[in-house]
Structure I
Amino acid sequence: MKKTITKLLLVFFLILIYMYTLAIENIPNNLVIFEGENITLKTLLGMQIKLDDETMETVSNANANAVNQKIGKAKLQVNLFDNITLKDVNVDVLPKSKVIPVGSIAGVKLYTSGVLVVGMSEIEGIDNKRHKPYENTGIKEGDTITQINDKPISSTEQLMENVNQAQGKAIKVKYIQEEQTKECSMEAVKTSNNEYKLGLWVRDSAAGVGTVTFYEPGTKTFGALGHGITDIDTEELINIASGEFITTRVLNITKGESGNPGKIQGTVENQKNIGKINKNSKFGIYGTVENLASLNIDTSKEMEVALREEIQQGKAKILCSLDNQKVEEYEVEIQKIYKENNYDNKSMQIKVTDPRLIEKTGGIIQGMSGSPIIQNNKFVGAVTHVLVNNPQEGYAVFGDIMLKQAKEVH
């Protein structure tokens with residue numbers, strides 16, 4: 001009986017340690033907030049959060065809010081039982097900003113940093129045998145090749161050129177795997193066409209259409225999509241070196257149905273440049289606007305970015321462009337708000353209620369990602385996802401998250 005009790009206590013103790021470890025890991029090392037924004041950090045019994053900076057109020061209980069009083073930098077200290085320091089959190093406090101919600105459909109061109117491995121296949125050599133040069137090297141789908149024999153690689157053409165120059169001799173391949181830089185050695189196989197191949201399928205660019213969410217006049221930056229662009233084969237976020245944002249012409253709209261999401265099809269041929277893309281994150285794509293006229297926006301319609309405490313369940317509106325160059329307002333309903341969510345782009349659950357939009361698209365369709373959401377004359381977020389089984393419902397990301405991402409670009 002005593003042994004059973006001891007084992008149960010040990011299991012309980014290990015679970016407790018695991019819970020506290022998770023709680024500590026979930027508290028970010030760096031935090032960006034706007035002036036007046038509440039900080040909500042989940043803690044467990046015995047954990048205390050104190051502020052070294054006098055510009056902010058002290059947080060003393062498990063789910064308290066620290067309200068900023070002054071723009072600048074501050075530091076939170078996470079303690080256990082008031083005397084064991086667990087971690088420090090650096091806080092950047094930004095001034096409130098105004099943005100212009102856009103809602104225009106635009107074309108996206110991304111160029112990768114290195115070349116992305118999207119597949120592998122056996123190579124038939126000049127000896128009529130099947131070879132796998134990549135076997136046992138550690139390289140896999142989703143990795144990014146950045147160098148061949150210490151020479152930077154930025155395109156598939158450069159990769160092929162450097163592989164052929166080696167004439168079948170061992171080459172040193174530098175690649176990135178799960179944010180870690182690694183190296184391996186490979187020997188390309190000579191084919192009957194007198195070419196040398198590694199058996200890797202690679203890609204160096206991606207293209208598509210999406211919606212421009214906002215423009216911030218003060219920094220000339222934009223945010224779009226509300227979610228990142230992932231590779232169609234690997235489903236991994238594309239690590240970009242650069243990108244272009246250009247106007248697009250809508251060619252066709254496919255209505256969404258239950259189990260079959262609709263989409264907007266457009267062309268980027270002979271279109272105008274909008275600006276450069278500098279960042280592809282899970283919360284959207286961001287960059288600088290170089291040709292403001294191409295966005296066709298009313299610069300007098302600046303509005304504040306809503307703090308999360310200001311967002312309410314109920315009526316709101318989205319802006320999107322389904323007819324070329326014409327942005328219209330459509331009614332939606334904010335059904336649920338996840339105020340503590342800083343980890344993904346499903347901050348709010350929304351529903352399309354406007355019969356005009358339902359008639360045109362069936363609800364939310366691909367290409368509408370990034371459509372800005374406005375409530376009480378404030379920018380509150382952007383459409384990010386559709387529910388496959390009900391295209392009238394989907395998710396949206398908070399506007400404050402998107403603006404913070406844009407601030408990191410500038």
Structure II
Amino acid sequence: MGNTRMNKAGTLLVIVILALAGLLLAAPVRDFVSGILPIARPAPPLPPAGEPLPFSLPEGFTAYLLADNVPGARVMARDPGGALLVSLMNSGKVVALLPRADGSSERIVLLEGLQKPHGLAVRCTERCELYVAEEDGVSVYQYAFDEATKTHRPVNGKKILDLPDGGHSTRSLLFMPDPNDHKLLVSVGSSCNVCIEADERRAKLLIANADGSDLKEYATGLRNTVFMAIHYVTGDIWGAEMGRDHLGDDLPPDEVNIIREGGWYGWPWFYGKNVEDPALRSKRNWDGSLTGIDPLFAQEAVPSHIDIPAHSALLGLAFIPEEGWPEEWWYDLLVAYHGSWNRSVPTGYKIVRFPLDAEGNPEGPPVDFMTGFMTESGEARGRPVDILIEPGGVIYVSDDRAGAIYRIVRTTED
């Protein structure tokens with residue numbers, strides 16, 4: 001009897017092991033496991049502040065470490081006193097980085113105990129205010145200069161918007177380009193990979209007054225627009241859109257969209273240049289119309305402006321200004337490829353420059369601007385997130401894997 005029980009137990013163990021092996025061989029799981037291997041271990045250490053970092057950049061540019069004590073660094077913003085504000089999404093903090101003479105920075109915690117803080121925006125009219133987007137809403141703080149610390153400090157926080165939590169949890173902010181408009185854009189991603197949303201606030205850009213009143217739709221059909229930027233010449237809103245998963249290594253593309261009020265950008269029905277998503281073909285009505293879409297939006301979706309290789313996980317967008325930059329680069333776009341997690345061969349892990357004309361039209365193929373986030377052994381030393389470009393040839397890049405902020409300096413001019 002005892003041997004029979006042991007044999008049954010052994011057989012059961014073999015079955016469990018074979019089942020697990022089968023799961024690991026299944027394409028989605030195999031892709032997931034192989035995709036995360038480059039980021040499974042702690043990031044390799046970085047050289048200290050003042051020493052050039054081991055990144056490849058165009059001739060005449062050098063990268064230095066500004067801070068390496070910002071775990072999960074995401075969005076960056078300048079405050080009126082010159083400090084660099086950074087949201088630390090995983091640790092629930094917003095910090096300020098104050099530059100030191102040796103090229104490093106002093107870190108001051110401004111806010112903590114937040115729920116996945118991501119988007120930041122500083123707005124100064126009669127007084128300055130700091131807007132912070134958490135997973136479940138947006139709050140505004142009075143942002144006054146503190147004589148004791150010689151820095152700006154957020155006080156008297158007030159929640160002005162309630163947002164759905166869960167799913168894609170990054171909430172990003174952007175004030176409209178007209179300074180007299182005082183309208184705030186808020187990006188809310190989908191609750192799923194691909195589905196028809198039940199919550200009307202999901203998978204779109206919302207717009208509200210600066211005090212949070214009059215919240216309404218701005219643009220729809222956007223699966224997860226994590227970062228936004230304003231074009232210097234046209235004033236258009238550009239957005240970085242992450243494509244869905246589980247269509248293989250090469251589909252669908254991630255997208256850069258020009259987002260206009262009232263636009264429908266296709267998700268979950270279409271991706272890229274209006275390619276129909278195969279997962280939702282069964283949801284067409286007998287007459288070919290799309291189930292679940294308001295008749296007002298049952299029209300041809302706005303196609304992507306630029307397609308990005310699938311699973312690059314594009315995040316930060318930034319346009320190159322005129323002052324201090326090569327004239328042939330004026331108004332070009334830098335895009336951060338955060339890097340894949342679910343691709344059999346990892347892709348991304350770099351910053352790419354897109355040559356554009358003054359109106360934002362592509363003028364040539366994309367060019368790598370910053371590489372070296374992946375080591376020769378295939379290990380990811382970092383994953384770029386946000387890009388902040390300033391006049392005078394200086395770029396800041398946040399890295400949520402290394403927990404660092406990099407300062408890229410233009411060392412030579414034409």
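Read the figures in this text as sums done on the coordinates, not as results from a lab. Just so we're clear, the structure is a prediction, and the values are computed from it rather than from any experiment. Cβ atoms are built from the backbone, for glycine too; each structure is taken alone.
Here are a few things to note about the model shown:
- In terms of mean count of other Cβ atoms within 10 Å over residues 73-80, the structure with the greatest value among I, II is II.
- Value 23, 44, 29, 3, 0, calculated as P(r) over Cα pairs in 20 Å bins from 0, in percent, assigned to which of I, II: I
- Taking mean projected area of the Cα convex hull in nm², for residues 281-336 alone as the criterion, the highest value among I, II goes to II.
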